[in-house]
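Chemist: Alright, structures below, take your time with them.
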Structure I
Amino acid sequence: MRSPALLFAIVFCCAAIRGDAEKPSPQAVYIRAHYTKYDYRIPMRDGVKLFTSVYIPKDGTHAYPILLERTPYSIEPYGIDNYPRELGPSDLLAKEGFVFAYQDVRGRYLSEGVFIEIPPHKTQLKGPTDTDESTDSYDTIDWLVRNVPNNNGRVGIWGISYDGLFAAFSLIHAHPALKAVSPQAPVGDMAGGDDAYHNGAFYLAANFGFYTFFQPRTGDPARPVPSSESDYGALDEYDFYLRMGPLVNGDRYLPHANPYWDEELAHTRYDDYWRSRGLAQYMQNVTPATLFVGGWFDAQDLAGPLKLYRATEQDRPKAPDTLVMGPWQHGGWAEDDGDKLGNLRFGSKTAEYFREQIEQPFFVQNLKGKGDGLKGPDGRVPKAIVFETGADQWRRFDAWPPGSVVARNLYFDADGKLSFEKPAQSGYDEYLSDPRKPVPVTPEIGPGMPDDYMTRDQRFASERPDVLAYRTEPLDHDITVAGPPSASLRVSTSGTDSDFVVKLIDVYPSDYPNPVPNPGNIAMGGYQQLVRGEPFRGKFRNSMEKPEPFQPDQPARIEFVMPDVLHTFRSGHRIMVQIQSSWFPMVDRNPQRFVEIPSAKPGDFQNATERVYRGGAEGSQLRLPVME
């Protein structure tokens, strides 16, 4: 959700880009020929009217199901004579035939009311006219099935990123007509591993960039004002955020004051503000069929679909629910081929496979009663359809993580060794963390945080003196990790607070072949592919709500769970773990003093000597869920 470059670049996330181009595409010509557009202002139970555009098939001989998307990004093009370039999640569904409805959510663009950034769910409504996003979803569906001609009384909802959050809201006390929902890259928990905070560490670049353009509406409902992506001078993202200095300076660099940014920085702990905005806790008694979709390389909302799926499964949903994870960046399954990302190649058009073999059958079967949907040869709907990176193949499972997974520990040892055998000899490795020279996310200079940063070669980091690198010997057999890795670190710092970033990496053999063609002159021999990385802000090691300072140079335990993976480390490859204390500018800089970081001053930032303890009974380790 928090990638402004991506929001402006992909049609499905920012509806404004769906408007007609100067030369209509074949899809746009098809849509105008086969659909009639209507605009409605749909009343909610409190009298607020939400602006909704509805596209109805001109063939009135059939009753069609409704596919709805609710968005805060505008449903342009406005006006009944203006048609979009695309309808629905894919052109396959537009040609299949549905009623498509798009709605500006409460308080955005032409809809009335007040918009709340990451709205909380109300567990108890104060009366018959009280509302939240789940009631707005319910009231919208109720109005559509009662008033739109030629509908068959069955409704589906889909959405990517922020729109995926609104799709997930519809699962709470779902309308009886709602039969299929697909939250795709949904914001499941903003401060619990999605856009804002990861284990207390603030995701700086994505949030600052997002709030340069995503601002409150200051007047009456109105159409978007034509504009391009805000240019805030970040030709070199790393340099820009260093020059910005402490977070307290952020307001000076935003093109306009933004209360959303201020509110986010006012809640650095996982307090009631964030707790009420985590949707996983409300995924109870889910009645529609549900398709949770995410990408293994999603820089914004990797955790969201995983958390919502787990919560739905835990409560035993009343209809089939399936998790889909592919080798994609944020929203990359919607239009890309999905055969490559960054420097990685996957051997097949994975996004095309998703649209043709998963998404379309899901909606057609649940809303039209046609076909077998997602059923496999055994007649059952799988719980997970996930792409296995490394081996580059799709897998179907009856549970996620698979039942065959067992926990295996990788232990840090002297001389940068990494092993599944616990070392008897104890010791520590140390490095100096300088917040004035933080470890970058990528070595390249560029204008924004790359959405495919997880595909970038990590050799530049393993060569830095402020990064510890541990690696196994070349593997003599394949090892498949399926599920969430977890870190158990015994560390100390000479400061009173520090971050610790853990990166799980696949090191390719030195003779690994380069891609053909190879216009970027990529050297894949010895390539260090980031499989998963996650930061942890040390002061939250005992509580995400009540931070505690470190006692300087005194060992302490940090334990945290990383987002899931399905990756095979092939025979001949090595497994590497990197440890560092900055990841800039994706993560804001920790001053390495126990202070409220949003109000930290330049003098609060200090060097710190970080130690990672290994071996013995309490040595650091990484726990991997390995398929047997």
Structure II
Amino acid sequence: MFTYGPQVCGRLEAATALEWLVPDGLGGYAMGTAAGLRTRRYHGLLVVAGDPPARRMMALAALDPVLTLPGSTRVRLATHEWASGVVDPRGHELLSSFRLVDGLPCWRWRVGDAVLERRVAMVHGSPAVAVRHTLLAGGPVELTVAPLCTWRDAHGERHAGDDLSVTRTADGVVVADAYRVAGPGFEFDPSWYSGAYHRAEAERGLAPAEDLLRVGTFRARLEVGESLDVTAWAGDLATPPPPAAQIVAAAQARHAAITARHGVLGAAADAFVIRTASGPDVIAGYPWFGAWSRDTMTAYEGLFLCTDRADEGRELLLSYAATLSEGMLANTADTGSTEYNTADATLWFLHAVDRHVTRTGDTDLAAALVDPLDDVVRRHLTGCRYGIRVDDDGLVTQGSPGHALTWMDAVVHGVPVTPRAGKPVEINALWINGLAGLAALRARLGRDHTDLDALRARATDAFRRRFPTPAGWLLDTVDGPEGSDALLRPNQLLAYGLPYGPMRDSVSAATVRALGQALLTPLGPRSLAPASPGYRGRHRGGPAERDRAYHEGTVWPWLIGPYVDAARAAGLPTSGLLDGLMAHLGEAGIGSVSETADGDAPHAPTGCPFQAWSVAELLRAWQAAD
């Protein structure tokens, strides 16, 4: 349980830095802050996933509660910030606590002797949310709750001049013929609230304001122990979800069962595994990412194999294998079309399949995928898209003008920030690792693998000749347009830590210590050493400014997994390496791990507050900790 008292809840800067997430298992979610203030365009109580899941729609943005005490005193408990700069009402100042209880956000407001509690839960596997308001002490009171509604792309805004249809029902409203809101004692009284302000979007250089439609109010007189429940759902509008009490109980029981088996990190991992029409998939990060194969395959072992979800993982691997084309795995369809634009996602796929078969002994999966994976190798030998191919020395080269094909993929105004054309160190570590993994699959099936052994030997020999530097660590890229790149980055960690990494059997403790001294922070390794030219210690500002810093010093928590692997390969103790990240579980996305953080101390979190590979790699490292 994560608990915060009035000294946190009552201060907006502190309370809005804490975000909660309740996913629906489909890619949709409810999300907000401990203060109750919507600081992002993505914050809402019902956000509905589309096809693909990243095509989300913001539906029910907020529910504003008002208590009427004996004597007719009205107290507004919501918190809103407006484009004028005014924060009104200021309900966060009445919070006695905010807690995450069995994965569900729980607020308690105290007004004199009256205590009102709110809990939010979603139906797993359905776009439906329940919000319970229960009087715990004081009273009797009258409670009204006003739904603030919209229907828009989660990445955009809607304004009062836009047409938004609302149809009254016996117990609430249907909005835009897309979702329904229901509760007791409904009074229909629509009016627009203009200029709802999102401070986090302003900080990110994006449009910060929208208008919301207050459709009316739900009303109930409450004695101690009684509740006013509001539900909202999309899909089959004629069939309501179960009662709110049942939704809350089911969500708490599910979370408790996962936590009992796999701890708080297992519960965090669960948020990213979703079910779509084509089977299981992975959300790369909330609130704005959808499914990205690079992230999915990097996170695969942590999300599926470390959480006893191998059956779902198997289904996912087979589904992703069906996207292979010209030796490449599809990367994402977030943009609305399927993209094949990475040099590493396919190689991470080879790694994921190897880890699955190694840990489960699933020879049937090996038999199903060995031929497609053989074709991946053949295609790399003859050449794939974007100049991805095996060069004469056995190493993989890649590069295409205007494209950044490694995980360091930021592009500003059509120019890659970190292009890394040539032979990147982690691409070739993954290639050599993948050849060995595929050879192991063939061996399990009794097939000859001498060709793969020869390819691996040639690539390994070239790697060991080309990448080491006199300083003791590895070049980041060789054979680039301007020669080799000696900037000190964490990508080389994969060469030391992957199961079949080309330097795993020769990494020295001194090398890993040197990398740690230059790169390691409490939240994971930086993407560039601070002493390097071009280092940017803050990942802040508008989109272009943030993208320029994205891989130029910004901390990436997912890299803690490769760092721990390298440390173990070098025989170094790993005790204490994860302390900062475990403490971070209560600092930003509550119970989860952020996408990124500033390279400079105190390493404030940035990017998505809930990121799949950050959680997955911390979980994998935690389970194998000293």
Structure III
Amino acid sequence: MLRARRLLPVLLVLAPAALLAQDADSAFVRDNYTKAEYRVPMRDGTKLFTIVYTPKDASPEHTYPIIMERTCYSIAPYGPDNYAPTIAPDPFMMREKYIVVYQDVRGRYMSEGTWVNVRPFLEHKQTSADVDEASDAYDTIDWLLAHVQYHNGRVGQWGISYPGFFASMGALSDHPALKAVSPQAPVTNFYFEDFHHNGALTQAYFYTYPLFGIQTGGPTTEQWWAPSMVQEGLPDDYTFQLGLGPLSTTTERYYKDNFFWQEIIHHPDYDAFWKARAVAPHLKGVTAAVMAVGGWFDAEDLYGPLTVYKTLRKNDPGSYVSLVMGPFAHGQWARPRSIHTLHGDIYFGDSLEIKFQRDVEAKFFRHFLKEDGGPDSGLPEAYMFDTGAKQWKSFPSWPAPDAESRRLYLHADGSLDWARPGAKAAVLSYPSDPAKPVPSRCLVPTIQGLTMYQYMSDDQRCFSSRPDVLAFETPVLDRDVTLGGEITAHLEVATTGTDGDFVVKLIDVYPPDEPNHPYMPSPNIYLAGYQQMVRSEIMRGRYRNGFDRPTPFKPGVPATVAFRLQDVLHTFKRGHRIMVQVQSTMFPLFDRNPQTFVPNIYEARASDFRKATERVFVSAARPSYLDVEVLP
């Protein structure tokens, strides 16, 4: 959500070679493009601040397509003589040259209007007052075609994270000139990504609410929210956030006047407020070519690219829709000049970001905006990186048509196996104490640069021996096992409380003699015996019967808790093991469940937080398992 193009230089540490390349990019922009600034009127009269970079060699005989990003994160630098150091989606497209357009969306920075988080899409617009991000994209494209010289009549749109949401809305504008759209890590549903996961609050976004919950008061080039920012960057965010107590403390102490926080705490369930902001129900009838892009280790918007692709493929089976998933953190594929591609401690290969930019992204836009734009782009429909085999793979669709659905069962002896448990009744139990929650990471901090970047491939060794975590493990694999596709956790549980959360982690256990790779980020980390998280997810138990129907548990009475983990493509290699961990807290990544059913957890009191004993059934009559898809 937060890694917009304008924030990348702040959040990334660039190598000297990368800095030199960025200097060359900056000189290229100024030498080859002319910058102009406009206030583009929308149908309701609101003017949106827009910057246009036009190639200096553009002419009636030498036209260029338009490529546009709409963002809530500022299109600075402002001023016609102040040039951005890089423009366009990537340096290859910048040098190939496009008419590059940036726009501050409504209510942000230099644009007029009122800011609305994930402004709902209006399917039936009847008057000029009926505006949304799709109509703003349509009106902007119309204006650009009429007022910017030397374009070829074709427009593309892209965006990463929140700008990815605006790209999805652009696709829904149905403007005839919009030929190619790439929503990258697009915000798609704030109830299942970013601020929530399956009804649990992503508490690690504690520091972000000033950015999204304060109005500008009018066009400005300043970061109006920065003076109100809560202190950020504490190395031990676990201790700090645990010390805050119930979420009601956060409301009183920090955010009682923050409109976005207020929207969240007054809509704990998946009600009409959140449903109106969901993108997926509207993804149909899209005529532009769409390439959804994401990262397997995106701690913010992994839900978005998978949902956009699958929904469009289902609703528009004859349209051009493709999916790219790499071994990246949020927005990592847009990093300039990366040489060694790592996430956390894990090395995946060299220059994978550059390969995506040069061979996939630039090729997609070139085909639809500069070439014939036919259905054969030369790119696979699903271009997916196997994070265990560490290589790109192509599929005709996703999930792969030849994937086999199988079940990995949890067993009473701590084993993990394809075989269903025996007939003997079996149950395992563990304590869950909200006063001593399981940490999100073995290391601190969890929160870095306002959000979470590292935890999704972290070593889980510090958790597998905790009494409040159940661990299940296969024998050493005698052959490679590739999980590729969707995963659903199916837990048969009982609790002594009346509410509770359940966390499931899928883990790759490395052999005890695994050597370190040459680019280890820390000399004190060893891959021998490493327990790499491949995927994890939380489920707020009160929503087991529906996210709009909170239901308490009956103490001691068995209940089924089933929930989706996001997709994976990961080969567990011969000599490794597959592990599953089950727990009930993952703090401060997610908020603590009081384990006493209350109407609204945001209003829970300290006295509502109580210890509970969680039971997981692992018998033939009540099996707990993961539904997975196995590739041949």
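Chemist: Quick one: distance in nm of label points 7 Å out along Cα→Cβ at positions 92 and 556 came out at 3.2 when computed from one of I, II, III, so which one is it?
Modeler: II
Chemist: Same structure again: Rank structures I, II, III by distance in nm of label points 7 Å out along Cα→Cβ at positions 28 and 204 and report only the one at the top, that is, the highest.
Modeler: I
Chemist: Can you tell which of I, II, III yields -0.51, -0.89, -1.19 when log10 I(q)/I(0) by the Debye sum over Cα atoms at q = 0.17, 0.23, 0.30 Å⁻¹, for residues 484-531 alone is derived from it?
Modeler: Values: I: -0.69, -0.88, -1.13; II: -0.51, -0.89, -1.19; III: -0.74, -0.90, -1.17.
The read-out comes from structure II.
Chemist: Please state which of the structures I, II, III yields 2.9 when distance in nm of label points 7 Å out along Cα→Cβ at positions 340 and 572 is computed from it.
Modeler: III
Each reported figure results from applying straightforward, stated rules to the coordinates on display, with no laboratory input. None of these values were measured; they are calculated from a predicted model. Cβ atoms are built from the backbone, for glycine too; each structure is taken alone.
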